[in-house]
Structures are given as C-alpha cells and as structure tokens.
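Next come the structures, one after another.
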Structure I
Amino acid sequence: MSTGVDLTLEAQVDPAIEIIRVPFTSGAFANDLGEWSWLRAHAPEIWNTIQSWRGQRSFPERNYGGWRPVLEEAARRIHHESPVDLTIGTANPNVDFIPGHVLSTEFGVPAVMDHRDAWAVDIYSGRRMIEPRSRAGRWERTLIEDAAEVWFVNTPIRDWYAEQYPEFSDRFLVVENGYDNPLAFPPRDGRDDGLVFGYIGTISGAIPLQELIDGWALARERSTLVRDARMDLYGYLDHFGVPGANMVQAMERFEENDIRYLGPVGRADIAATYATFDALVLTFGAGRFITGGKVYEYASTGLPIVSVHDPENETSRTLADYPGWYGSVAMTAEAIADAFIATAEHAATQSDDDRTTARTYSQRYSRAAQLTPRIEAWTKRIAAGEVGR
C-alpha cells in the first residue's frame, strides 16, 4: 500500500490522545500487483472509470469518496460512547469534513472546517476547480453553510472564498500552518570548507527545477562562496515517489553542479538533517495562493533562506521581515543567482546571535501560536454553554 504517510510521526503523538482508526480501502493506493484484479491488470482505463464511479456515488471526491459511510458510522458511534463537544476536520481529502457535518446536523455539535488546501480553487493557477452547481460545488456549500468556522492557511485563499460565499465570510478565518517544534542548533562546524544549501520537501512537478539549477549554476560562476558550496535535496519525487520527465531531465545536471538528491527523510530525523545545512532553499510552483507548510519549519531553524519561486507567492509576505531571507525578485537565472549569492554571504558569517534573532522572529509561526487563540475561544464558548449538544 502506497499512501505517502510518514509513520515516524505516530511515535510523537501524546499518549493522552486516543487514536481511533477508521478502516479505509482504495484500490488506487494498492501497488502490490498480486492484489490486482484481472480487469485492473488488463484494462486499467475501464477499471479506473468503474472505481471512480463507485467511490463518488457516496461523496464527489476521487479515490476517497467511498469513505463517507464508514466515517459517518464511526462519528455516530464515537459520539454515542463519549459525547463530542467540537469537531475539527482537516482536508484534504475533503471527505474528512463528513464526521463534523454528521455530528453538527444530527446532534448540534459545532464543526470546524480546517482547509490546509482548497477544494474549489487551484492554488497554482487560481482557476476554479469545481463549479458551484456541480455535485462537489453543492456539497462544499452545504458543508460551509453548516460549519461554525472555516479555517484557511493564508489570506489570499480566505479572501477568494469570501468572494464566493459572502454570506458566510464572517466565519472564515486564517490559521496558518505553523511548525510543531522549533529546530534550534548552532552554526555548523566546517562551513569554512564549503557551505551546504539544503531543501527538504516534496519535489513535485510544479517546482521550477530547471530555473533553480540555472540560477545556481550562474551563482557558481559569479561567486567563490557558491562555487565551493553544494546543494542537498531531500524529499519524495512527486507525491507518490514517481519522478516526472522534467525532474529526470533536471537531475541529469545535478552532478556537474554539486547537487545531490538524498531521498526522503522521516520526521524523527528531521532535526539532525537540518543541522547539516548552512542555508535553506525554498522553492514552489507559481501562484499567489501558495504558502507551503515548509515555510514555517524553515523559519524555526533561524537559518538563512533563499526563495526561488514566483515573487507573488504568499510566501513572500510571510517571510518579508524574516532576518536572513533573500527572495528572488524574478524567475530569471540572473535574479536567482543574486539571491543565492546574498544568502551564501549571510550564511558564511551568521553568528549564534543572528540565528537566535531569526528564531525569535519565527515564534509567531509556531503551530501553538496559530492554534491557541482558536482553541481558547472554543474552550470558553463550550464552558459557558454557548454551544453544544
């Protein structure tokens, strides 16, 4: 089974939290050929069509829609055994909002929709993904109308939804991704022998790898600091570990430019991996709706950050005042090279105090800082009897 799940996170869950596993099956994630039916092996197009139709009969979401009845039954059972005061559903998949919807409509339990992505808008192109009158569009309206609050990761996405649903906009709030734990370590020994730039994150087809390499190569021509440096990339190649043609072509240029791809890194090893870097490379696809969860984790380290992405990305606002951030002003080799050189110069001389200042700035982006105001507000409302069953 291939799910893209990082199992090292499970060991970090507080023992006080009860985990109730809700069975989920989807042939789309079964990569053991021995489990495939004759139809899937010999006529995958027909199998995919049938599988999609079956799943979306329950809920209009590819691969996950069939989970709806199982989630509904689990929500009712859990509420019966131990009455629920508040539900928070995090998407995607968007079927995750179903338990909250069921408990709200049937038992009056307030529901929060926590959008870590957006259902209706493509965050890269800005185009609408589902039409208002489509089945998915009607479901989204129903869920939003029933929700007590809807959280979005940044202001542009929140504002887009407010334009689509003005009558519900007062319940739309920004709760940014944030980081779990700060990653604190001193400047690396040995940086005088050559800086190490690092990237940790999914290496998707949306990442401008060719532009990144072009700018890096030009920076190596112009700067001794960058010429003596290397770049280490960690993460899955696309979301399911299968690189696209653009990635394969880009990787052919890695060796000649001192770039290494070192595979994914588990959460248990994340701090030790960051400690091997002197500066961080932040790169995304284009789109004003994009922030990305790695932004906050990067900032928590206090390391210098070079941004190689469309300057209009929401990331640029998030990091605008971060000490040690160098954003490329355009997606050209010259602009990217300038950003790499400035970052290298900062990284080569960064002191403990510099790093502490940067980490102090980033505290506003901890997950606790983002979530605490909402949790406290709901705790007070529930304690005062303003909401509930």
Structure II
Amino acid sequence: MKKIGFIPLRKGSKGIPNKNKRKMVGRPLFTWVLGEAFQSNLDEVYVYTDDQSIIDFINKEYHYTTKIKGLLRSDESATDTASTESAMLELAKKINYDFDVFCLLQATSPFTKASDINKCLQEVENGKDSALTVVNTHRFLWKEDGTPINYNPLQRPRRQDFEGLLIENGAVYVCKKEVLQNKKNRLGDTIGIVKMPEDSLQEIDSESDWIVVEQLLIERQKRAKSAQKITHLILDVDGVFTDGSITYTKDGEHTKRFDMRDGMGLEILRQFDVEVVIMTSENSELVAKRMQKLQIEQVYLGVKDKFTLINKLAKEQNIELSNIAYVGDDVNDLANIVSVGWSLAPNNAMVEIKTNADVVLSKDSANGAIREACQFVKNYNKRF
C-alpha cells in the first residue's frame, strides 16, 4: 500500500508576509511538518508550491533522500480562491494517481508529529476510508443569539466532568485514493478520529499568533528533553569554532581563525568514545580542510534544516536526541538547542540562544568555548 504525503504551499500570505518560509524556532515554518512527515510511515512526501525558491531549497537541502520531492503547482491552484482539494486533485493527476493513500498535511501546523501522521494512516489501514486530526476542547460554545451550544448554563459542569467537543485542527487528513477520485474530497464516508494536544488548535494568522505558537513549540521541545549519557557532540562552525568573522583578500578569497586548543579538546573527548559531528549551514572548503586535519569523519556542510538531519542521524546511528550535546550560537541552531539532551552556547552567542541553552559557557567562540564544552561533556559522562 503506497502512502504519499502532500504539503501545499503558496507564495502569498496576507497576515504574515512569507509565513511558510519564515523561521519558526530557527527553521522555516513548513519544515516542522515536513521533517515529521519524513520520519513517518509515508513512502513519499510532495511539497507542492508556486514558489521556485522553495523547490530549490528542497532539492538542495534534502539531497540525501528520495522520499521528499518538490513540485511546482499551477498558478490556478495557488490563487486565494482556489480550494485545497483543487491542488490535491492537480497533484494526483500529475503523478497519475500513483498511490493508495493520500495524506494532506498543513504547513502551518508545527505541532504535528510523525506519530499523529502514523495514527491517521493506521485508521485507514484498519478499515476506515479516511481520517483526520482533532482537538478535544473544553470550551463552552454559544450562538450569537445568546443560546448555548454544548452545555446547560444552569448546570455548569466542572472541567473534569465535561466531555467537551472535538474540533478539527486542520493538521492531518488521510484518505484512500478512491475517496479522492470519486468524491473529489479529503474525507469519505467512514472517518477515523485522531486526537492531538490542545496546543495544536492555535492558528497562525497574526504576529501575536506567531509569538504564542513559537513559545509553545519551544516549551514542548524542552519538556521532551531528558538527560542521558552523551555519546555524540554536534558542533556548528561559524560562531563556535570561529568568532563568526571572515577576512577577504582582493581576489575574493577569505580566511577563518580557529583555536588550536579546541582541536585538542575534541581529540581528548574522542578518547572517551564520544563521537564528534560537524553541522554547518556554510559550504566552505576551508572548514572541510580544517575538519579533515582534526580527523573528524562526520562533517555535514551546507545544512539549513539541521533539526531534520539530526533526527535522521539519530535514527541511523540508533541513539536518542537525549544522547546528543549540541553547541550553537545563532537562531538557525535554536531548534537543536531546545531539543537535544544538553545544549551549550559560547559566551558571545546570540541572546536567543543563550536564553534557551542549558549551559552558557564562560569562554567566547574561537577562544576556548569548544575546549570548555569538551570538559563539560567529559565530566558529565563520569556520572554514567
């Protein structure tokens, strides 16, 4: 049974400009659900957009997998008045209905987890023709004429005694191919229900919504953290190995300054069976040569979606995020900072990182910060 995911994106956003591409907790908003779709039981995931820059991002960023695909949608299916179903049907026709199960995923639902997607898929595999995610809300609802909808005001129930109502949160919809073909709709006749946390009901239509969702997402990631033995130390480069500055020659070449003591710290750490991994958004030959000199084998250059790659590496190397220590300095490191077992920031890191890191080092980047981080990991692991 072939299961495909579908994430529709449009260029325009009236409430929040460039909403889908804007960084939420340090990564483009749409990559939160895309990363979970990648980790789910879906066989393929299509990002369907009229924005060529997103297609280019996907082709470059997820070169390590054939599961994620970017396709350009027509202008007709990307207008303000076009329905989501029209885009679904357009994509289905474009790939010749080469699927058994179709999964619609909302890009602006960053609380969606791979487990939510899998539960919806399971509902269909168990006999339903479609499924959707909902939230159990305990709010009391009213009509405009002053008539209560879901309770008796004269017998106001306590929250713990109130069943509440199930409300669509718009995050995940799954249906069989026959439903999409025959009904031209995301839902069929027998619908499975999958509950998600109440936070996932929050819409992102204004700047204040954005702030609320971002803080809720940060807190969710932090609550999931646990402390275990550190087996992997993952490091950013610019602003961690270096002071974040570069110098250019008249020919356009540039140089970076590294601290030799950091290299010795990493060498000592590897003697205690801690794997060192480099992950940077820059694709630099200078960095590659420096890491080769340090004999670091796992070096990932030009990575923008670091959080998805970290989850991929954790799965492949049979470790948990709680086994990882991460050192970063800027907002593109934030998702990792709030998610791994231990996060560390140089003393001269950006305030957003220092506010959310578990440890703020006393040393600046390129001035002993990595050496101090290595000592922290070494001492911490003695507990285990």
Structure III
Amino acid sequence: MLALTSIWTTILLAAAVALGPLAMDMYLPALPALRDSLATSTDQVQLTLSIYMVGFALAQLICGPLADRFGRKPVMVGGFVLFALASIGCALASSIETLLLCRFLQAFGGSAGPVLGRAAVRDIYTPREAARIMAILASIMALAPAIAPTLGGLLLGSFGWPAIFLALGGYALVMAVVVAVGIPEPLAPANRQSLRLGSLWRNYRSIGVDPSFLGYTLTNAFTFGGLFAFLSGASFVLIDFLGVQPRHFGYYFALVVAGYIAGNLAAVRLGSRLPPDRIMARGIALCVAGGLAGAALAVMEVYHVMATMAPQVLFMVGVGMILPQTLAGALANFPHMAGSASALLGFIQMSLAALLGMLVGQLHSGTPLVMTTVIGGCSLATLLTYRLLVQRHPAPGFEPLSAHPA
C-alpha cells in the first residue's frame, strides 16, 4: 500500500472524492433529454439534482460517525458499492419517480467519498497543512468534472442517457477496489469514537455550537450554493434558451471548471506566504464581483453565452480559493472526530444547495435571471458570514485579516 503522505495517496483520495461531483456533472447535458424521454417537466427533472443533494446531506450524518467508529476505508468501499447498484437502477428507470428514488440511493453511496476524503486529510495533516493539501486535492479532483459534461454529452449522443449512469456505476466499482487495496487506513485507533446515541448527540452538539465551525461551514455552504445554483440552471439556460448544442455544453462547463482550478492553484501558491484568512478574502472579493456582474447583466437583458459564462468563471475562481480554506478551518478544532465534523459540514452544505437548486427550478423562467440572481445573493451571503463569524472566531492558525499588515 501507499504511504499516507504520498502524493499518490492524495491523487487516489481526489479520485474517490470526485465521484460525488461526477454524479452531478456528467448527466447535466442530458437533463433536457431526460425531461422529454420521461415525459415530465423541467422542475421535476431539476429535482433529480436537488434530491441527490438531500440524500447526500442526510447520508453524511450516518457515514461520518460510522467512519469515526470503524475507519474510513470500509465505509468508503461500502458506499461505492451502493452507488454502483443505484446507478444501474437510474439507467433502468422508466419514470421520473423511479429515477428520483434511485438518485436518492445513489447519493447515499456517493456521500462516502467526499466526507471521508476530507476526514482522511484531517487525520493525516495539521490544519494549516490540510488547507494546502485540500487545495491540491481539489485541483486534481476538478479534472474529472472538467471532462464529465463533455463525456456525458458524447455518451448521450451515441448511446442515450442510460449510458451515463452505467458509466458512473462502473467508475464507482473501480474506485471501491482502488481504495480497498491501495490506501492505508488513516484513522488512528486512539481516535475511534463510540456509536452510542448519547455520544453521537454530544459530538454533533459540541461541533454544531462551535462558532468557528459555524463560520467556516456557512461561508463554505453559501459559496457552494452559488455553484449549485449554476449546476441546476446552466443546461436549461445554455441549451434551451441560448441555443448551445448538448454536445458542446461540456466545452462551456470546462470554462467554469478551469476557473475553479485556477482558484485552487492560486490558493496553493499563496498558501506558502499568506494566512488562510487573506486567501479567503481575495476569493470572496472575486465571488462578489462575478456574482453581482452576472446578475446585473441578466437584469439588463444582455442575453449572450459569454454574458452568462464570463461572470460565472470569475465567481468560480473565487470558489476555488475559498473552499479549501473553509474545509480545513471547519475541521481544525476536531481532530478526534473529523468524520463527524466533516459529516455535519457536508449536511449543512448540501442541504442549503438542495434548497437553492429547488428554488432555481421552481422559479426558472427560461432566461438566466433567476439563476444569476441566486448566485449573486449567495456571494453576498458568503461575504456577510465571513465578516460576522469567520473573522471574529478564526480557527487555530487561521488568523483574521486585521491581524496582518496589508
């Protein structure tokens, strides 16, 4: 097996964590086709994204404590197997109700990768090191969703939408084998936690009332919410309204992912000479600029592909800088129960994203207005939670901006 601190372990963790984003991104070009094939409505098809997020959120509250008790590896492998079985169910679905049920089960399995990947990084590294490693991990992981919509569009055009879910199931089975034989168990025996309900309640309560955890988690959640608003509305805005061909959708999505990777790489580069707070402040400034620019262009009825995409790329550069810092900051105070802390963070993050996705689906009017307005609102909420909570209650080693000279 590989050493825990090996770069190859980081790469394998990134590949495991990527399963969650792949399950959201690969089938985005197929949403209009799914709507027509299953004879349903736009908001019902968008609900397959939101129901995935709901399942993802709830499952993390279960797999986090399980992983704190039994270790990261067995829970992750079991989750991947469940994901593969649910993916086959998605491919065979003949109604929107069946697809929604299988997407919910798919999320239960897919949640194991991200929540336990984050926990494993916290198991291995100190908080400041974890911020840098999570930025590296996110950069590697982003390569998968960069090509996912393009691959999904090719599978859609050649074999139909069920092939997308079969491909996802195959990937999950490969990752189950890779994790089982390639990555050592990162959880130290001394950090294993009890599964008694009283202990679980005390753990979640102590995490949930920690102001530092809440600050980083809410900043993370609003940032991710802006990203998910784009995921929920992008295919309908670009394909239905702006006339982008489904097979070309992945190219535009790759621009967004490139912005995210650029933000991750900037965070890695800046991490050697700036504290996480300064990196977050720069990322939030970019998110606010991109989010408000996109909303303003939509309000002025500037309907062009680049009027939608350029502000979103800028927003995503900021997201790439913010998320690694908030993930490391939220887990910094809980080395002894990083699985539960990661699970609660993921629950809050995914629950908010699901609500915003439903909002975009219910209010979607055909134009980019609803999607871009929600993204702009998320950028302002990110700034507010950062100023009110993160700067007042920084994690150890995550000093506030005011503590450092300009």
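Taking helix-only ellipticity at 222 nm (-39500 (n - 2.57) for each DSSP H run of 4 or more, over all residues; to 500) from the coordinates of each of I, II, III, which one would give -11500? It would help to have the intermediate numbers written out before the result.
Working: I: -11500; II: -9500; III: -26000.
Derived from I, not from the others.
Upon calculation of distance in nm of label points 7 Å out along Cα→Cβ at positions 121 and 153 from the atomic coordinates, which of the structures I, II, III produces 4.8?
II
Each reported figure results from applying straightforward, stated rules to the coordinates on display, with no laboratory input. Predicted model, so just to flag it, every value in this text is computed and none were measured. Cβ atoms are built from the backbone, for glycine too; each structure is taken alone.
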